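What follows draws every value from the coordinates through simple rules; no lab data is involved. Values in this document were obtained by computation on a predicted structure and should not be read as measured data. Cβ atoms are built from the backbone, for glycine too; each structure is taken alone.
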Structure I
Amino acid sequence: MDASTINLLRNGSESEVEEILRKFNEQNAKTFTFSDLSDDLKEKIAESLLKHMTQKLSPRAQCLCLQTIRLFSREKTRLGSLVSDDTLAVLMRLAGLEHYSRQGEEESGITIQLGDSEVTIEAQKCLCNLIFNSAQAQAACSKNGCVEGIVQRLKTYKDPDLQFDIKFFDMRLLFLLTALCADTRPKIRFELHGFTYMIEVIDLIVREAESRSEGLTDQEVDLCSEILKILFNLTVTVDRNNLDEEEDAHMMRLVCVLRDLLLCTTASKDKREGILSHTVNLLINMPRDCYEELLAPMSEGEMGGFENKEVEYDGKNMEAIVILLNFLHDRMDRVWDEPTKSLKESLTPILHCLCETCRANRSIRKFCRAKVLPPLKDEVKHLPEEGNTLRNRLCKLLTSPILEVKELAADFLFVLCKESVQRMVKYTGYGNCAGLLANRGLLLGGQGQGDYSSDSEDSDTEDYSNLAENTPCFRVNPVTGRFEEDKAKPWEGMTDEQKEYEAMKLVNAMDKLNRAGIIQPSTLGEDGRPVPVSHILELMENQPNIPANQSDEEDE
């Protein structure tokens, strides 16, 4: 735009303004940086737009003004008057969120007025961009009544005449504010009771989908996903161990709704993936005693059905847990099929979620153990990481270069093994789990710190025991975790002098690698953790007596 066009934009008729803005918006639909406009020109355009929006314009003209502001708001700098209190107030009014103060009273309130829906949605989009790109806009909108207005309109979401896009961008605004302005979180959660309202909106959406006997529509999934992201922001800093009775009840209610959401189908497979991901993220923030709400008791009639055998355990419906395990399996398929996909981003949330639920709930842990670590039969003839079962894939992750993934996969398997070193070695092999044992000071064996039930029995199934008895030339190699043929010892037939000579050759080779910094020999300290040695010969001194493996124990 040149100076003459800007002058016409400022003083021209409504039709002339519309024509100018229509051309400008079409030309810059994909523009994110207006380097061809000087700061002064851009500011004059913004002021002209604000002037027009404060006047009585047709909805079409208002939309064109707002579209231009939305284009300008994409820039992270040079926002100028776009983030002023006056501009934000106008945008809030057009978005149907207007703050007012009662004269003579300290209280303030919100006026919700919905005009033309297209104008409302365009104004919401402008606010989203400005809040995302400007700390000034974030601070202003956290205090000028924007949050209160959104929560107030949240109460009207049952109204079928309220358009989906208005609900969606309301929640997008609230997500940005809760993500970028920490002080809005307690206000929404406690003062405005937005936490409860959002739970009920999700529940309403799920109930409507069930009444239609259909899955969630794409729009419903998008709205639920935005709400789940807000709820995550509201709960991410909550001390889960110090909740009062009311807060605990809200968390219980939320997990119950999340269970229903897990069981809902969706019209699109991609949308299903997205909403499961957000649900998993939110479950991580829940108090441990709330995970019981993921399970539902099964009636006697339901327990007898063939179709329920896969999801019934200990008289409880484990459908939600099956979905979480399937989600983990699908994520593993995806990251190996698509090497560019971030392994950390894909697997850490679901692994963390399963660790938390299994550690907190005995029934969930035992069910997951039956699915992930079934009794070893012929599988013991192969390496633990070979194959496509969940156990095989988790064992493969134990040597992943991604530290977070490796630790969470090890933690999940360790919890399923009731933090028993002997059992962990049996299912994964000592070589795969050595890192976990070293970090926890369990290289000498023993038990972890978890609080688990003591009722258990020998885990060596009949097939597993028969395999050991009927193959005398084979034994389980604890390092690799599989049956291997006994091999002749390399020092058999050597004289003592030859053995000593070979031993010194080995010591010298290890010392050379040590001095080159290629390896760091260590011995085991009293705490069961590796302690680096200064010379290779120290490995021969003060070796601890490693207790013989005790008989493996297993859940009932």
Structure II
Amino acid sequence: MAHGNIVDAGDVLIVGAGLAGLFTALKLAPRPVTVLAGAPIGDGASSAWAQGGIAAAIEAGDTPEAHAADTIAAGAGIVDEDAALSIAREAAIRIEDLLRLGVPFDRDIEGKLAVGREAAHSHRRIVHVKGDQAGKAIMQALVAAVRATPSIRVMEGLSAYELAVEDGRAVGVFARPAHAATAPQPLLIKARALVLASGGVGQLFAVTTNPLEARGEGVAMAARAGALIADPEFVQFHPTAIAGPRDPAPLVTEALRGEGAILIDNMGRRFMAAIHEDAELGPRDIVARAIFREIEAGRGAFLDARAALGSRFPDAFPTVYKSCLALGIDPVRQPIPVAPAAHYHMGGIHVDARGRSTIAGLWACGEVASTGMHGANRLASNSLLEAIVFGARIAADIEGAVPGARAGVHIAPPMLASAMPLDAPMVAQLRQIMTAHVGVERHAAGLAFALGEIARLERAAGPSSLFGNIATTAKLIAAAAFAREESRGGHYRSDFTRARAPWRHRSYITLKDASRIAEAAVAEASPAAGEIAAQAGA
């Protein structure tokens, strides 16, 4: 029911229409739910682009305990072990949920679910759809189910930009038209329970596999409202995006390396065998840095699937094949040029085992949340699993935790000075700064420079909420990276190249903490930061 610039969403408002958001909505049925989506549901979600599949210990000889052990090993010492084990134990149940919703997972000749192997997994445990189309097929099934569920209302074309908080409790969001050229009047959408499922942060970086909507606004909204943020410095760079002009960069799924594709330089030399015992199937952060260094050295990096797949490539990996052809590459006969790209954020809004944030009335799931499962380095195909497990948990928790109707909500709407488009020069500058100084390799001087530039852009933008949210999440990532003086998982410091025992723990940071770290870093910046500024023309 709408009144002026206020919309009452009723019981539950879910911000985000990817796998996490839609699965949560379906699990809440028949309870009334409103889903807020900036793009038509399914179109703006990273979930739809996921090629790898979902990890689940369903094959004979595999166990949830083994799955959890692999997750813990990949997470480089800071995984919440209870979270990893409990999620692994729920995997088979959630796969059954998806099957009931009509997801056509691949099967073997006996009719059993077919499972593949990916990097750092000790067993074949990844369920796929047509090789590399799991995310797309899952989202198609969920969108159809949502459209057919009367209790779920979808509000498309609206983007949340600020939480509405009253007496310390989240009571809704302020939203705006997603593609407005001018600043509209703020719209308050209120609800008794709020779930953020707004996705990741990839678009904060110049090279990313993420859709345009993945710009970290959910983390920023929660942080600006006072929520605790966990592990923001840990950004996973997918080793193998197709190098070229496309933004976002097309992903080349890890499953190709699982099938035997190798990484070579421009002279045809295979380089991963000398770097890690698992060669191309080593942890993603190690593979990404190896590729980054080959490119920096001028030798380039290429994924060669000619011997492993050859003429089978188009049928085995149709999505990658089409992406290659669109860029003039024939992977049957040519190696694919690749580069690391911002792919997945291990950090996010800190949530407990039920998906509750530190703000009353606010739950979070999917990439915007940090459950502790991924630690410093996400294990392949664990993200879709985590999203559906926490979607189900949040739905169950909301059933017993939502208060009755509240009296009228009286909150002053935040100022929205402009609706800055995503291709605005300031956004482009920020993305270049993040890639150059908060990317695959980091060091103190570069991070201090980045923090100074983020503050400068923030001041120049003024009170534009869109850029303010982007800058807020960038600041959280860069400040936590500056504070963590070691290398661990997806966070690599060239000035602290090894993991250090005192840092073997998760990071917890508020926006106030990040601002304090940023101010100190800029004030105490070394001469090297000045040199970086001079080189950047600042």
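Structures compared: I, II; top value of distance in nm of label points 7 Å out along Cα→Cβ at positions 92 and 492, i.e. the largest, recorded for I.
Name the one structure among I, II that P(r) over Cα pairs in 20 Å bins from 0, in percent of 23, 58, 18, 0 was derived from. Working shown, then result.
Working: I: 17, 38, 27, 15, 3, 0; II: 23, 58, 18, 0.
This value belongs to structure II.
Taking -17500 as the value of helix-only ellipticity at 222 nm (-39500 (n - 2.57) for each DSSP H run of 4 or more, over all residues; to 500) derived from one of the structures shown (I, II), identify that structure. So the calculation was done on I. When distance in nm of label points 7 Å out along Cα→Cβ at positions 380 and 396 is computed for each of I, II, the one that comes out at 2.4 is I.
A value of 7 for relative contact order in percent (Cα under 8 Å, 6 or more apart), calculated from one of I, II, originates in structure I. Using distance in nm of label points 7 Å out along Cα→Cβ at positions 292 and 348 as the calculated read-out, with 3.2 as its value, let me know the right label among I, II. The read-out comes from structure I.
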